[in-house]
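Trainee: Each structure below is given as structure tokens.
Any read-out appearing in this document is the output of simple, stated calculations on the displayed coordinates, not a laboratory observation. Remember, predicted model here, so these are calculated numbers, not experimental data. Cβ atoms are built from the backbone, for glycine too; each structure is taken alone.
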Structure 1
């Protein structure tokens, strides 16, 4: 038995002493908490199915109203072909809504897993990281909704007046979901850059020096992430990502200045 109590280990020492098994156990605990949050959000998302469908169906209805020559006999009603399609698409949409609702908890669990390896100054960014991640993802999702009508007009207009679009609910919801995720994830770009600056992986000076290459990479990311690969969606994603890149450089310089480095 110890007669003299030992010095309490700092977080850095505790993390250094953790074994691989302990790291995996901590990761498993964080993942389980995140999954429980998504499951709780999915329960809420199940009851949001009807308003969600009405919300995303409106841009398609607007397209048909603007192009009555391409309106099918069923109007702007979404259809499904197989007996299980309705159930499957609702389950997928419920999980998507659950992830969106639980995003703050998911981002917090991710940050909490990383935090023990950070310094005390870096840990102060926990709440700003979580809040900024959620708000930026939300802004990306909102922008995706406003881009959706222009994207539909661009994509559906290629078929010409002789061919009318009859959209199935699984493909249409899948398109909207991918578009929303693409914009939401792209809007997390500045959070990732600022984090890399905080931990010293990159510096504001390095980001400024490779600005030209960053523009090329941003263009490629926008071309890959946008599900329709239409010009409107790509430009709508590229411009905010580049502005976020410049904002990350400014924030990084400010943080370095405050830290006295």
Structure 2
């Protein structure tokens, strides 16, 4: 018997014994999610570790977006596939474009094309934050949606078009008017909570509230907003992470973070 065969049998016996004792045996390496963010040099967001502290690893790349305008999206969209290729070279098992407006700004067909181009270039499964939002809204049974955003009016029109092309009825879209976060007053948690809740409450009852923009800090607002609005709340970063880890074969469940993440 050669050493490698002996070692294999030893590990197999150890794994069986560990299972019999109720101990989790050593696993293969966790899957790796590669994330592409609009700004340059954007780190893995803390939300990733809070939702999924184990079972998956995260990598990030940025594409250099400076402002949330269609002209600026056009300037950087060509950087997405090279960023995906860098993530693949670093060991990613799947790629997610973590920019809502960067993926929805030319409509539903273009959003799908971006994901397809990533897969074609890397051979890896790919999704986008915009695709994830539609998946999340459908998962909670939403058909009529109230949308609170960080954006100015032009980009708000683009998100309305994208959602309607995706089969959802948009009952209102209201934004904070931000083009460049660095030029705007800080968005406080209290202010974002009040703004988002008032958007939902400004129209006849919608099935869900969608808070759009990955640069808004929403992880600690999902449950309070659901309690006030009495409806599911879908937010860009958290639910893009949900969809992205599901793409890698995980359940996506993260208890304590709202309706969808609780039950996934």
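Trainee: Name the one structure among 1, 2 that log10 I(q)/I(0) by the Debye sum over Cα atoms at q = 0.12, 0.15, 0.17 Å⁻¹ of -0.70, -1.04, -1.32 was derived from.
Mentor: On the way: 1: -0.87, -1.17, -1.33; 2: -0.70, -1.04, -1.32.
Computing log10 I(q)/I(0) by the Debye sum over Cα atoms at q = 0.12, 0.15, 0.17 Å⁻¹ on every structure in 1, 2 gives -0.70, -1.04, -1.32 only for 2.
Trainee: Looking at relative contact order in percent (Cα under 8 Å, 6 or more apart), point out which structure of 1, 2 has the largest value. Mind dumping the intermediate values first?
Mentor: Details: 1: 22; 2: 17.
Comparing 1, 2, the top value of relative contact order in percent (Cα under 8 Å, 6 or more apart) belongs to 1.
Trainee: Moving on. Compare mean count of other Cβ atoms within 10 Å over residues 162-169 across structures 1, 2 and report the one with the greatest value. Walk me through the intermediate numbers first.
Mentor: Details: 1: 14.4; 2: 17.5.
Across 1, 2, mean count of other Cβ atoms within 10 Å over residues 162-169 peaks for 2.
Trainee: Oh, and also: For distance in nm of label points 7 Å out along Cα→Cβ at positions 66 and 98, which of 1, 2 scores largest?
Mentor: Values: 1: 3.6; 2: 2.4.
Biggest value here belongs to 1.
Trainee: Work out which structure the value 2.8 belongs to, where distance in nm of label points 7 Å out along Cα→Cβ at positions 194 and 242 was derived from one of 1, 2. If you can, show how the numbers build up before the last one.
Mentor: Working: 1: 2.2; 2: 2.8.
Only one of 1, 2 returns 2.8 for distance in nm of label points 7 Å out along Cα→Cβ at positions 194 and 242, namely 2.
Trainee: Quick check on the output: 0.90 is FRET efficiency 1/(1 + (r/R0)^6) of positions 74 and 90 (r between Cβ atoms, R0 = 30 Å, to 0.05), derived from one of 1, 2. Which one produced it? Write out the running numbers ahead of the final one.
Mentor: Numbers: 1: 0.90; 2: 0.65.
Source structure: 1.
Trainee: One of 1, 2 was used to compute helix-only ellipticity at 222 nm (-39500 (n - 2.57) for each DSSP H run of 4 or more, over all residues; to 500), and the result was -25000. Which label is that?
Mentor: Details: 1: -25000; 2: -14000.
It must be structure 1, since only it matches.
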